Structure I
């Protein structure tokens with residue numbers, strides 16, 4: 001039964017015009033992915049967002065050989081298929097309404113590690129920005145974090161290579177299937193990433209890196225990260241799309257300043273001036289803003305007052321990771337939303353945490 005659900009979930013993602021929102025609507029209405037393919041066209045049309053033309057596409061889908069090729073490839077090449085409801089699926093990304101129904105991942109790292117930072121920037125970058133990327137990634141070694149980028153020329157590949165050099169886990173989110181590498185010249189770097197990182201995509205094998213796939217890919221880079229760092233970007237470009245998406249998802253966005261009037265850095269200055277990004281000049285700035293400590297083994301200081309057992313339990317989670325979204329905390333701590341809200345309020349009154357935008361909470365002492 002579970003194998004059937006995986007099979008038909010993969011099939012559902014292969015139907016043109018069925019994005020993640022419509023796919024979840026179909027699954028909820030039918031009671032499972034397999035059941036979607038048993039519904040008559042008339043019932044499919046009753047699903048929210050599904051009109052006659054899309055219902056026809058679902059009812060007419062018969063390319064199950066493509067599904068079988070994908071599953072066979074995944075099994076043979078150690079590709080993990082991460083479905084939306086599974087624990088291995090990036091939980092930060094899951095909070096977004098447009099999160100993919102499933103992801104394909106090849107590699108070896110934790111996509112839900114306590115700190116994830118995405119580094120993005122233009123392909124046609126300056127030497128100064130490349131040098132900054134090298135230095136910034138090297139400093140990130142102190143934070144025990146995962147570095148995410150998009151494998152493109154320029155800032156992306158420089159970030160991946162610096163992470164490999166300093167033994168920092170790094171994941172490339174790509175706009176094609178995992179049976180290829182684009183640009184192909186970066187294949188050697190990808191091979192080096194597999195042991196401590198890897199490649200991640202929502203696209204099945206044989207998907208080409210078409211232009212329209214890249215903006216869609218960018219939402220995964222932004223959505224799976226705690227913070228997005230814009231190294232260098234003109235006013236328009238893929239890196240700006242990623243930064244704007246991160247802001248819309250209530251993630252922290254940072255931008256590196258440059259010389260006023262330089263068109264290569266216009267995007268950075270725009271985000272800073274419009275309060276969509278905080279100015280950043282080093283990884284230490286990131287540490288201070290995010291309230292991240294060096295390493296992962298910091299311990300809780302002695303408190304001048306007593307905490308209830310539930311308050312102590314929650315503070316242990318804030319020791320592991322200083323910023324939590326309320327939904328993630330409720331799942332991990334297994335506390336009802338009502339009790340969680342009251343306990344968080346008590347901790348805030350005691351000066352141990354503070355509220356951030358987007359239903360997030362941060363440890364402050």
Structure II
């Protein structure tokens with residue numbers, strides 16, 4: 001049976017089209033995915049992300065535990081509230097999940113993990129925490145709303161609790177503030193400014209309705225996917241998974257291998273991969289001409305198959321077909337994609353495709 005967020009009935013009352021997603025019953029759009037996309041790029045939109053899970057890591061050993069558990073290094077987090085994007089790896093370098101971790105104090109870090117991987121993630125963390133004093137607590141009592149767009153913060157701030165509003169207004173990007181069970185991070189998954197707001201589940205519906213009354217447009221999974229794709233952001237299970245490493249997924253920037261004294265899970269496998277060389281390239285692609293790029297379409301250099309689209313779709317901002325792709329290291333620049341037996345040219349692009357609502361396309 002599919003799980004439902006606290007906002008499920010609210011979505012239905014607002015006319016959302018509901019679809020299954022990772023074991024959850026979620027809104028894909030409220031009438032127009034394209035209009036929702038443009039609302040986020042030009043004004044403000046909101047997303048139900050209550051299906052994602054906050055996990056609190058507590059204890060005096062929290063920092064060394066996370067330095068071993070995560071590929072990116074939480075030692076970089078010096079200021080309370082500072083956030084870090086990281087992968088959590090298997091010993092062979094495969095990606096268990098990608099996540100954001102916030103440093104709140106020396107004994108408390110908060111992670112936000114993906115919905116479909118929550119149970120797997122928590123089980124893995126608890127396995128690694130055996131014989132330690134680390135407490136791993138999934139916060140299933142909290143819900144989360146993402147408010148995104150150039151006007152998102154302005155519209156959301158008046159609706160925050162009085163004792164949190166000033167701190168939230170002063171947040172730098174990739175920082176969070178908290179008061180009681182309310183937690184506001186200046187983070188997101190759209191390539192726009194905004195907040196991700198965690199709050200007690202019994203207060204989520206009231207905040208959603210207040211945001212709607214303030215002119216924030218409800219948005220579904222469809223717009224969330226086109227926004228993240230334009231922003232060049234990976235999707236777990238599509239662009240990377242347990243069978244691919246961060247080095248094969250455009251995420252080498254999250255892997256600080258220079259600190260030889262830090263032995264995180266998966267490090268040895270990544271060192272071997274890097275030393276062996278010939279790793280596939282992870283790149284953006286832009287379709288030249290008409291057509292739609294879909295996941296798993298094959299890419300060719302002449303007659304040689306050299307990779308595939310990992311995420312593909314239509315960019316409402318660019319009005320072009322775009323995608324992310326994994327291709328052979330020795331692939332040339334004259335690349336085509338096979339769409340129903342027709343080989344159409346694509347241009348290799350360094351992501352992102354869109355930043356701050358504007359095209360930022362650069363050929364690789």
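Coordinate-derived values only; no laboratory data. These figures come from a predicted structure and were not determined experimentally. Cβ atoms are built from the backbone, for glycine too; each structure is taken alone.
Observations
- Winner on mean count of other Cβ atoms within 10 Å over residues 56-63 once structures I, II are ranked, highest first: II
- Ranked by mean count of other Cβ atoms within 10 Å over residues 224-231, structures I, II are topped by I, which has the highest value.
- Origin of the derived value 1, 7, 15, 18, 19, 16, 12, 7, 3, 1, 0 (P(r) over Cα pairs in 5 Å bins from 0, in percent, for residues 8-191 alone; candidates I, II): II
- Largest in volume of the Cα convex hull per residue in Å³ among the labelled structures I, II is structure I.
- Label whose coordinates, when relative contact order in percent (Cα under 8 Å, 6 or more apart) is calculated, return 18 (choices I, II): II
- With helix-only ellipticity at 222 nm (-39500 (n - 2.57) for each DSSP H run of 4 or more, over all residues; to 500) derived as -6000, matching label from I, II: II
- If you line up I, II by FRET efficiency 1/(1 + (r/R0)^6) of positions 32 and 152 (r between Cβ atoms, R0 = 25 Å, to 0.05), the top spot, with the largest value, goes to II.
- Read-out Cα Rg over 2.2 N^0.38 Å, for residues 120-175 alone, computed value 1.66, structure in I, II: II
- When mean count of other Cβ atoms within 10 Å over residues 64-71 is computed across structures I, II, the figure 19.8 traces back to II.
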